[in-house]
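Undergrad: Scrolling down, you'll hit the structures one after another.
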Structure I
Amino acid sequence: MALPKYRRVILKLSGEALAGNKGYGIDPEVVASISAQIKEIVSHNVQVAVVVGGGNIWRGVAGSTKGMDRATADYMGMLATIINSLALQDGLAKQDVDSRVQTAIEMREVAEPYIRRRAIRHLEKGRVVIFAAGTGNPYFSTDTTAALRAAEIEAEVILMAKMVNGVYDSDPMKNENARKFDRLTYIDLINRGLAVMDTTATSLCMDNCIPLVVFNLNEKGNIMKAVLGESVGTYIGGDMVG
């Protein structure tokens, strides 16, 4: 059995990924597939934390552009991430994977409050920890949440699950001649304006030397390949050495 390259990881899932082909809401089949893939890497003794977006239900930025107060819109987005996190927890339970949802906004009836040491202890016991409600503050994306939590729990990598198989110089859905990058640096992301994560999140990763692996979630087995350190998607780090 191949040994994992990473022992503690953050898996970043977009809310849209949970919607599948429906485009909105939560597709139980997609949740089941993701849960099965998480189970596979947990069985390799990899400690897994997950950050889920809420774009399949609500986007704070979209609401604010239509006149809604930005802070209010962002708090609504945080609640959407909690809905997604509970759905993922249910999917993991069906795979007999023990998990905990920790929220940055306290709601003890449905989830634990985020406590760094408790989160690390859960990971050490083999439980999957799902971080919900972003950072608990408006104006910060779930990408920033992933970078922040990765630094706090000392994760070795952030696995960015996308709908495309890596990072391109332009949108591959619109440009058939778009060029895919196998490796990039954090500075490349910022200077080229590549839409992998926002600048705040990229800067956090750069400052804390947390590499990123961007890959296609729709291809089953890619999460495992990323954990094993196989060439999948695009690797992003401080230099060109993966």
Structure II
Amino acid sequence: MLKYKRILLKLSGEALAGNKEFGFSNEVLESFAKQIKDVHEKGVEIAIVIGGGNIFRGISGMEKGFDRVTGDTMGMLATIMNGLALQNAIESIGVPTRVMTALQMPQVAELYIRRKAIRHLEKGRVVIFGGGTSNPYFTTDSSGALRAVEIQADVLAKGTKVDGIYDKDPMKFDDAVRYDTVTFDEAISKNLGVMDTAALSLCRENQMPIVVFNALEEGNILKMAQGEDIGTTVKNKNIR
């Protein structure tokens, strides 16, 4: 039984690198593609926003002498490269996919148009959004929140390397406690590191729940779509 019929899946670019420091892991790409196919075959409409951290991060680029706007633009281009890599992996196992980008590059991908993106989803195509919002100073978390609201997704699913949100870093503290649910206000006031404040505020204002879960574990994307308790849900207090 599916809980969500239309999902915006936010994946980190770093996840695509697997155990590498840079680039792509074929194993991770194949795993994501297989999981997405399993969910797609259940009739779920899937849109994806993917980061570019395995190639370039705008903020870290500042440490190398790039100004913020240049660095963020390079990061947006990295998300498009990741989108094309993921598209190739998904289509290689028979799932129709479209890459849409907020930056104009017609030889590479379709320009993002909201109505066209929704139509692709309705026709059973997986849609990958690249290029962020096309503006510097916005993270791919903000892009994911914006696209989720625009396409009227049922949930913003953030796939990470960790199985939810904890009160402190579970990689450093053995006594870290995982939350089953938190409110947007709690996530912001406690600085839980779910997403940046702009993304959280946009989701809060538009009643868009967020599910944070471990997407690297095989089968978890489908379990998330079915509403199984595999992560942490962030929502407004009045939403059940």
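Undergrad: One of I, II was used to compute FRET efficiency 1/(1 + (r/R0)^6) of positions 16 and 96 (r between Cβ atoms, R0 = 25 Å, to 0.05), and the answer was 0.35. Which one was it? Write down the numbers at each step before the final one.
TA: Numbers: I: 0.35; II: 0.75.
Comparing all candidates, it corresponds to I.
Undergrad: Assuming 0.4 is distance in nm of label points 7 Å out along Cα→Cβ at positions 40 and 224 as calculated from a single structure, say which of I, II it is. All intermediate terms of the calculation are to be shown ahead of the outcome.
TA: On the way: I: 0.4; II: 1.7.
Clearly, the read-out refers to I.
Values in this text are rule-based calculations from the coordinates and carry no lab data. Predicted model, so just to flag it, every value in this text is computed and none were measured. Cβ atoms are built from the backbone, for glycine too; each structure is taken alone.
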